[in-house]
Structure 1
Amino acid sequence: MYKKLFIPGPTHVVDEVLEAMAVPMIGHRDSLYSDIHGAVVEKLKKMLYTDNRIYLSTSSSTGMMEGAIRNCVQTKALMTDCGAFSKRWAQIATANGKETEVIKVEMGEAITPEMVDEKLAQGGFDTVCITHNETSTGVTNPIKEIAALVKEKYPDVLVLVDAVSIMSGAEIRVDDWHLDVVLAGTQKAFALPPGLCVISVSDAAYARSETTENKGYYFDFVALEGKAVKSQTPATPAISLINALNVQMDRILAEGVENRFARHAQMAKYVQDWAKEYFELYVRDEKYLSPTITNIKNTRGISVADLNKELAKRGAMLSNGYGALKEKSFRIAHMGDLQMEDLKWLTDQIEDILGL
């Protein structure tokens, strides 16, 4: 049975976008493809408020996180761990033989500029890696403020941002915030199927890549740039997904990026208010609440698995707590093309099932 997805990826995909993947195939060296690729890049630049390079990678976001590490880290990277997905930065760097230090906070807490400042002041770092929106906890880290601190006091340190579960769901001003690398997969707030990653790369990050050895092959920024100037990719791209992204970017720009961000904020507030009425929010400090996903403490001791089974009968699915938080919390995503009426319908179903 078809289920509307209220999970933090993959998310609900509208028919118009799905249909865009079913058009006849074209060659990836054909000018028809280059036209689509170039159009997508320009639309993404508008949404991200950037003149930086934009690359399209046929990979998960994790793949391009590894690429960012291999291109940008030469001496030592500062990692920031606030949950199950943000810890991936350090795991990737360590697997690639990079030296790291980690700032770790309790799940449900955010990384602050002060924490980053204290570590960077020790010296020796050339990169800081941070997750903008921690999908496992529902925490949004203050990227703007952290990057401002880094660029003011440590201008040679690159800022790499995993924006996987927030890009296109909230404002990210890449240039104004001085973000060197920002990446996200299309299966979350973009509301496309999985398999494609969008990444922006600053001049400083590109220059670092030019002098970095042993970057690997597939994710090399210099190789990507060599084809990006022709609106192409070094290896065969996911043409159908990129065509769908082109259609979706038209839909995003037609809605208006500011309107889209406002819609996400309104949906987030509705779910947060509902959660506070019947349960509790998992995030400790509400100023760090995510605009795209809400993590809800299971204060009633319900079976989240059973709740999802009942929701499935009604055509919906939400997320259990991730990892150690399984059954201790549950998550409702409010991202992509979901609308307020979708969230109200979902909470009505939950109330009915649980007898709230």
Structure 2
Amino acid sequence: MTLKELIHLVQQGGPGFCQIAVTNACNARCRFCSFPQVAARDRVGADPERLFQGLKALKQAGVHYLSITGGEPLLYPDLLPALDWGRRLGLKIILCSNGALLTPGLIQKLKALDLHTLIISLDAASAQEHDEHRGLPGLTSHIREMLPLLRQAGLDPVASVTLSRMLGDLREMMDFLKDLGFRRVTFSYPLNRLNSSYLGFADHYSVDFTPRELDRWFTEIKELKKDSPLSILNPRLGLSELQRQLRGQSVRFPCLAGYKYFFVDWHLQVSRCHFVGETLGPLEEIHQITPVRDNCTACVIDCYRDPSVFQYVAVSVADTLKAWGQGRWLKGLGTLLHPYNFLSLAALLEGRHWVRG
């Protein structure tokens, strides 16, 4: 990155992030997800020509991190060309998968494409329960076989565990993941309602938690972070912020979705996030969309709320520079020296494990 690019990034408030669901097709049958309800005739994938144009617009919009998901993104026939085009544009790409379609050959292709992060979903602390929930016999054994190959290729995958009633003792889950070969884990917070087109939710008892139950989950994760055999990537500060929200207290770190983070579905329509139903326009025009910054606290989705804690300090620096540019020196200084910035910096240091070694 050149000095000019770095200065521009600081002025923008840090890197933008976009999650694109390239298909609504999935080969799994998870109970806490609605993708299995998509009939075969209704399965679609993003138009590749529009997608490639949209990735270029993403770069123009200041987005640096791109997360590719689905459905199951490995079912998308134009996935590898899209990853290659994103790499050529300089995007850091995260790929989310259930792992069933990983092969030694595909792993080498992902290595050649310089994939930034691979996230693999795990649901339970036993192979039998995980495979039955996913409806994919032998899935856990396959993941176990692929993990050494991923590590040899320089990819250190992250296990993604959705908080659900399938989990008992989280330490048992950590031991299971370590035995499989994982070194990093992130917890996804349960979703039983979304207003957008995204289908990664279900009104199912396994993820239907009361605020008090969620509060206890977050406390347990914070306690587990002290001596977990794996690096838990969810920041303590982010967990505490969501607990404040669940308890009806004021939130200090509002969500940046619609301002620095966006969601795009398989029709390549841009939304500010998974939760809000309002669409902002087509992906090809994302660089022309007016950012939304309204301090939203409508949900507890980790994809947006955790990064918002990390990026708070970067946005504060950008706000400071803007205030100083307008001659509002005291306003800018107060923004720069706000104590929340130091909390955000500490969380950012804690989140360093997102960068593979």
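Determine which structure produced the value 3.3 for distance in nm of label points 7 Å out along Cα→Cβ at positions 137 and 337, calculated from the coordinates; the candidates are 1, 2. Can you show the working numbers first?
Working: 1: 3.3; 2: 6.8.
The correct label is 1.
Each of structures 1, 2 was scored by volume of the Cα convex hull per residue in Å³, for residues 161-216 alone; the highest score is held by 2. Given a computed value of 0.50 for FRET efficiency 1/(1 + (r/R0)^6) of positions 225 and 321 (r between Cβ atoms, R0 = 41 Å, to 0.05), which structure among 1, 2 does it belong to? Checking each candidate, the match is 1. Which of 1, 2 yields 20 for relative contact order in percent (Cα under 8 Å, 6 or more apart), as computed? It must be structure 2, since only it matches. Once distance in nm of label points 7 Å out along Cα→Cβ at positions 89 and 329 is evaluated on every structure in 1, 2, the highest one turns out to be 2.
The numbers here are math on the coordinates, done by the rules we state, and not lab data. Predicted model, so just to flag it, every value in this text is computed and none were measured. Cβ atoms are built from the backbone, for glycine too; each structure is taken alone.
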